[in-house]
Structure I
Amino acid sequence: METKSADQRKDEIINACEELYQTKSFKEITLKDISEKTTFSRPSIYNYFQTKEEIFLALLKREYERWLEDLDDIYSKNEKLGKIEFAQQIALSIEKREQLLKLLAMNLYDMEENSRIEQLVDFKKSYGESLKAIKKCLNKFFKNMTDEETEKFIFSFFPFMYGIYPYTCATEKQKEAMKSAEVPFKFFSIYEMVYESIIKLL
């Protein structure tokens, strides 16, 4: 019988966490729940992750890496993109990453606060690569943008991403509360919100 590598075991743990996150909240999920979805015991998880938050942080890292693949495709498969086409392609790439947006909006502080520094640095590297990928795209497709304008775009757009999920995935309870409080609410899809933001930033 083939023995699983450390990376394969880590992936199994992250996959179990991801599956649970589809039906349970971050707070509800325990290490026991995660271990029950894997082929090894809860104490074995500690060989790879010290806390639940480290597992979620690894999941978020993987989401950034998947998004990075899309950003690299946008860069390499297009010679030219205008504002509209660029906004469309970035919006489509983020539309597929609802889980990334959910983790950013709801659980980032807890994940970072309760993870070892080496785990956090590893995550930040993937996050940093996505910043570089967007900058690379802007430099290629919008050659008239100054370095200052590019930096302003990046450091406006990335914080904006933290707020996408709450505005596009409001629960029925939240909608009912806003209606009762007479707070105007208009539904936007992830695509619409990202597209409009990019057009304005450009």
Structure II
Amino acid sequence: MFQLPALGYDYGALGKYISGDIMQLHHSKHHQTYVDKLNTALDEAPSLKERPLESLLTDLDSLPDNVRTAIRNHGGGHYNHSLFWQWMSPDGGGEPTGELANKLVAQYGDFQGFVNEFTAKSLGVFGSGWCWLMPDMSIVTTPNQDTPIMQGMDAPLLGLDVWEHAYYLDYKNKRDDYVQAWWNVVNWDFVAKRMS
């Protein structure tokens, strides 16, 4: 049975950028629902329960028809959000350093060039989805709770949830304000660790 992971910080720790109310709703309600519905789907296909989540998501075509969509949606939601909480920190923000910084500068000219491109792609997601920084420093987007590993890509270094449930309480329909605020809590240490 999959379980909701702990945040590692208090719901209110991201302060004025992402409120305790939205964090509690997002973590304890939305993410919990993904976990619950993933476990319900696996109850219908018990032979899949021993497989790691990444194994299920990277091999969706092999899954039984009756659970494939649920595992894609709810397994993807669980996978994405389990990383999302770690991509934010009360001590986040600023700019990355070291190899990550060097690679971003090589790809985008400077850190702000990367921020501008990632922000533009985040705002360009139609409806609900995610924006990702990949290990090759490219930026890709996916709809709904899809994740790059479903498409045969490597695991992302960084991801931003641009579903309205991630920001609506704080920012209403202003995704641009949410994305701008989110840069102040990005956990660059965790992003850098994912490069190795």
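Where does the value 19.0, 62 come from, among I, II, when Rg and Dmax of the Cα atoms in Å is the thing being computed?
Working: I: 19.0, 62; II: 16.6, 50.
The read-out was computed on structure I.
For helix-only ellipticity at 222 nm (-39500 (n - 2.57) for each DSSP H run of 4 or more, over all residues; to 500), the calculated result is -22500, so let me know which of I, II that is.
Values: I: -22500; II: -10500.
Computing helix-only ellipticity at 222 nm (-39500 (n - 2.57) for each DSSP H run of 4 or more, over all residues; to 500) on every structure in I, II gives -22500 only for I.
No value in this document is a laboratory result; all are computed from the given coordinates. Since the model is a prediction, treat every value here as computed from it, not as a measurement.
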